[in-house]
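Listed after this line are the structures, all set down as structure tokens.
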Structure 1
Amino acid sequence: MLHREHWPLAIPWKQLSFEHRQESTISEKPIALDAYEALAEAYAARVDTKPHNAYYERPATLSLLPEVAGKRVLAAGCGPGVYAEWLADHGAEVVALDVSPKMVHLAKQRLGAKARVVQADLAQPLHFADGSFDLVLSALALDYVRDWDQVFREFHRVLRRPGHLVFSVGHPLADYLLYPEANYFDTELVHYTWKGFGTPVRMPFYRRPLGAVINPLLQAGFVLERFLEPLPTEQFRQQDPERYEKLCREPGFLNIRAVKPAHLPPPRPT
């Protein structure tokens, strides 16, 4: 699936326009596909060095990873391949997937023979056998998927026991503050327009309450291990002091590590 990185790409607020509406149906076409196809090259050129990526989301996500050397890892929503490259360079056997053909092409260019890259949609069942991976890493991709019950069940299915899921998403409070007239407790499709890449790109994503983040994870059979509301790093402050101060007061992302336990949980008493 695609990376949700409107925060990491740090488009100035004055260059964003916002709207929201509640979505009652699930579109068969990935909601952000056209947007990411339009900006893929510009995105890939900036993702390694933008402060929100390099000095905010990425350090927090990497801090949650277990040892990856010798492990089989699924990079779910790989974008241009930044995380897949890091994983491969640290000894993992990596399968990376993204729904965007252009992102898949860029990831293949970046990774070469380091990883297998395939096109796939996280909103659909994954074409991997049960217990195929030791780790699933999904960085800023799940906000483009409405049904987290299904995607977490699929992540749980393709993981071995024990196996880890590490993912990052937009912080529910941060997303709600963009749309204060909305109902916090709804899961709804919202849109904003990026104007920092030349031609404006209208970007959709789903905002949801905290309970809609955690409960599908637990219901899929995961055990929550760590829960981070990260702070920006010193390198971020040096590059963008204004947004550094903002992120020290208001959250931007949520970073979570969960485990598929080594043993099945005991049955609940009746």
Structure 2
Amino acid sequence: MTDDEIKAILRDKSLLEKFLPNELSLNHVVAEGGQGIVYRGVANGQEAALKFYFPGQVEKRVDREVEALRNIDHPNIVKLLWDGELNFNKQQVKIAACEFINGEELSNIIYNNPFTDDKLTLLAFDITLAIQQLWNFKIVHRDLKPANIFIRNNGRACVIDLGYARYVDKSAQTALGQSFGTPGYLSPEQQRCVRQLTYKSDLYTLGIIIVEAFLGFHPTKRDQSKLFALELFKKLPSSLEKWTHSNLLKSLFYPIHIRRPTLDEILNELAYIDY
């Protein structure tokens, strides 16, 4: 069976259901991208988003996302409910079923309704908690951005998509000289293709997300080449200078990563009530 034939099955709900194990059921397609297709459905009796990875995806990277999610149970990171494989004439299609998040993608929210001070503080706090939880397992997300963050109906943020996440103490899945992530959200060390990133790379990206959430638009329209020239560690957009935590925000943008604050320092300053 060819890759195109398998993709055709994955896109056809009635055909795909014939191959599913009893633990899974499908409702309808909610998204499709380069990596695969996502259905809304049920996994182990819970409402779920079921991601079917297209043939040809880098298996180690898919496995890495699943492994990371399998080890983590935290409200600010999407929860894995089930994972496995489908076999099509010896070709394997990997599946990851995660909780279905009742809420809205951050990218949709900020462009329609930029965040006020209090909401911005909560957003920063929640994403920092997610970064902290990942770092507890020595994982760097490497692709934080508004499209990879959902805001639940209760107002709390949830990070999704760990496809580019990397364990610091495991071998790299990227070739030397390659940088993975999304232009406009890369830290200086990511752009330099530094392999041994730390959570402080994710903190730089957090700073960009905070600025974008407040302004309602990306400060350079996602032009990575212009991002560092802004020198946001010195001066923020004038409207953001009035935010209570503006000095903390500036510190996230230090070009030298060791000068950026620690996770505890950020959480202590934001001082929001945890779960």
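Bear in mind these aren't lab numbers, they're just calculated from the coordinates by the rules spelled out. Just so it is clear, the model here is predicted, and its values are computed rather than measured. Cβ atoms are built from the backbone, for glycine too; each structure is taken alone.
Given a value of 24 for relative contact order in percent (Cα under 8 Å, 6 or more apart), calculated from one of 1, 2, which structure does it belong to? The structure behind it is 1. Each of 1, 2 could give FRET efficiency 1/(1 + (r/R0)^6) of positions 53 and 253 (r between Cβ atoms, R0 = 35 Å, to 0.05), but the derived value 1.00 comes from 1.
Out of 1, 2, which one gives 13.5 for mean count of other Cβ atoms within 10 Å over residues 181-188 as computed from the coordinates?
1
Determine which structure produced the value 4.0 for distance in nm of label points 7 Å out along Cα→Cβ at positions 109 and 221, calculated from the coordinates; the candidates are 1, 2. Before the final figure, lay out each step's value.
Working: 1: 4.0; 2: 2.7.
Computing distance in nm of label points 7 Å out along Cα→Cβ at positions 109 and 221 on every structure in 1, 2 gives 4.0 only for 1.
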